Structure P
């Protein structure tokens, strides 16, 4: 089963496509949950032994009948019922999602609504079942593991935990702030208020990837000092006061990556960075020295071994062991242990002590997109990706592909007829934040009222001029998936 506002290429392989309205994911999940409960398909033994909060959750979804869910989501009631029964009745089933779930102003709640379904049916912590987020870029998991989060130290240890902070302070001979930092959206707000005046950007291109990008560019250009460490001359690098040419982490440096199943694997240096470019680690160590912190590491492995000392979940992962086993999943607490491959397999343990803390149900409430469609902006724009391109095109833009057509504004056949549009015709697309021109592509996989664009070609057509920077207060993720727009003929 594929649930997507667009009839994507993946949907052609599905038993059934459920084309929901953008921003109604929680409504659909709650309706599925209610149907599973009403049909007596819950895994009651698992719920009693391994979860908490079931009664509150069940009460919260009681009003989400198939009829109501269908009216809100646009998905036929029989399709919702079919999916609910198939999922609950499967011997093993997975829920997989990508940024279409998380890039909303309530993205965290979207994810929690899916977790509820897995807990209802016991589809978690065992072979073939589970919850599988497919990350937006390689090594996103590894970045979080290493502490590239505003509220976490490496190993997901809370920065506001005095004991956790103390051991890092002792190792690094410095003082770590006792309150959490800012996520990217908060950084731009701080720039706007004059509270953030200098910025170091490493391997990121916010001058083209941020929502409401015109605002982002203005704020980046107004900084007192902008330093960019990158391997490409990105639009962000063009705004910088200083550019530090770094290394390609996948071939010009030693280290590790962590994939979406928590498996830590080795990365081996194949060649030196070209010209004046340097290993990112050497650059960061030099910056540390200039700032009064002379951290001594003779090898990249020394840095990894420091992580093992400080992060209990990595303690049993020597480089030799990672090499010999072809990767190790965290948590791995000692040199002679390996955790079961299922992170939540403990929930099936017979002994309550081994089961540990119950997995909580979450009461989540459907909220429509932050920006409603109106008479002035009557269409919904959702943004996403195509197979032949990558993010803002910095890496993939220089390569030819027979599938690459450049940026288009994709519309349904119904909307093309009502607006008098033809394939390839140049049109004006306007949101409350900006306007641009793009050629039309008629897509039979879109329903009336929904338009689709990518963000792969910002040098030619900068789609993030249109997107809204409304963010999820829990994650800081912008609502790239739901903006209100108007499409107009040029002649």
Structure Q
């Protein structure tokens, strides 16, 4: 039971973080601003829409194919002529899921730029670089239509593809950059932004790195990576607490390089390369689909590496991170989607099954017994209680911990997304109301290809308020402004439709005194 449940939990991590299709193309409007831009690598031609422009599928690194598979990213080859940037490029290789049919195209290191009309080199706008979630196994920058953020917030938004799964995080003793290729891709994209976003009307001196779930944890990793120094000026971390732990299967975390190498050796055996004379040459000939079948469901960046010398949790606890302002938060009901999925997979949560289910996910000696005492299950509330354990233990309380560690050194603004009627990203009818579950805040910041269903008028007002906060923070490092409820720096701001208020009850509501010792 333990193996079945933990595998299911890891698989749901990717699904819940990125449960939508890429957005459909927007009908172009009459061009209101230049759609042809000369970058440092060549000329690109994008599309003009009502109030904004998009430039999609711009390469920021060379295709990591052939002998470049499992190498740090290389500079792209400059091109002559005009490159079509009116449609997204391929997502990085991943099984079917968020990307319909999946992807096997390793030529995927591209980014997308959305810029509001009026943004030009002479009048540059703040830049937000977005890192998608998906458990380090799925996702694509093109899934996030950023035009509302760009136009309402008057910012330039860049969404990024980075290598995923075994292609992004394989570790082997003969591979420089082992275990962190996906994080290295993110840094290459940030270097591209510093060098080239000015041509699109973005301010290369004002770059905010933002992400959700695995993307949020990536922001934590970049905060602590020596090679990311100077690449961004602020950080936004959504549902990716920097203090994630490997023994918790739902929130992202990193692993020691030794562990990652053992996983890599196991993968090499599974694909028939374990006893090859040249293991790396053998692995580079393996088709992507074979790697999908062999890789672990759960993927982690490797620490104790040149790019990530320390586990981000330890680095932040020691104050060893880039001291930039941070906006960080979680959703009120982060764990409900996972709990619902596990219940629907045939594992009901009842007073009788509760101890075994807790033991499957929290196997440390004595921990399951303590959790069962702290979170008793009754006949009708098993699913929501399980969701609360996941949400409190893996997200809300680690976020509170990260907040306290970060604010000892830098300004921190913390939120909790709390729309109990937030539209869900997954289809079907859940076994209980999911509330503000994992990733549901994303539809308030981005358009996600028609999923979830449309927001109500009150939810649209909340979406506008959130975009105002996020983009003001990107502009000035302070989310406050005259059109939004005041966000005190010392309190958690609860974000709900027509009820945006500071709160100080989060620690007790999420049982953080308990989780501080477990």
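Read the figures in this text as sums done on the coordinates, not as results from a lab. Every value quoted in this text rests on a predicted model; they were computed, and no experiment measured them. Cβ atoms are built from the backbone, for glycine too; each structure is taken alone.
Mean count of other Cβ atoms within 10 Å over residues 247-254 was computed and gave 17.9; which structure, P, Q, did it come from? Only one of P, Q returns 17.9 for mean count of other Cβ atoms within 10 Å over residues 247-254, namely P. Quick check on the output: 2.3 is distance in nm of label points 7 Å out along Cα→Cβ at positions 223 and 407, derived from one of P, Q. Which one produced it? Label of the originating structure: P. When percent of Cα pairs over 42 Å apart is computed for each of P, Q, the one that comes out at 13 is Q.
In this comparison of P, Q, the computed figure 53, 37, 36 for Cα extents along the principal axes in Å, for residues 111-270 alone is attributed to P.
Looking at distance in nm of label points 7 Å out along Cα→Cβ at positions 287 and 455 over structures P, Q, structure Q comes out largest.
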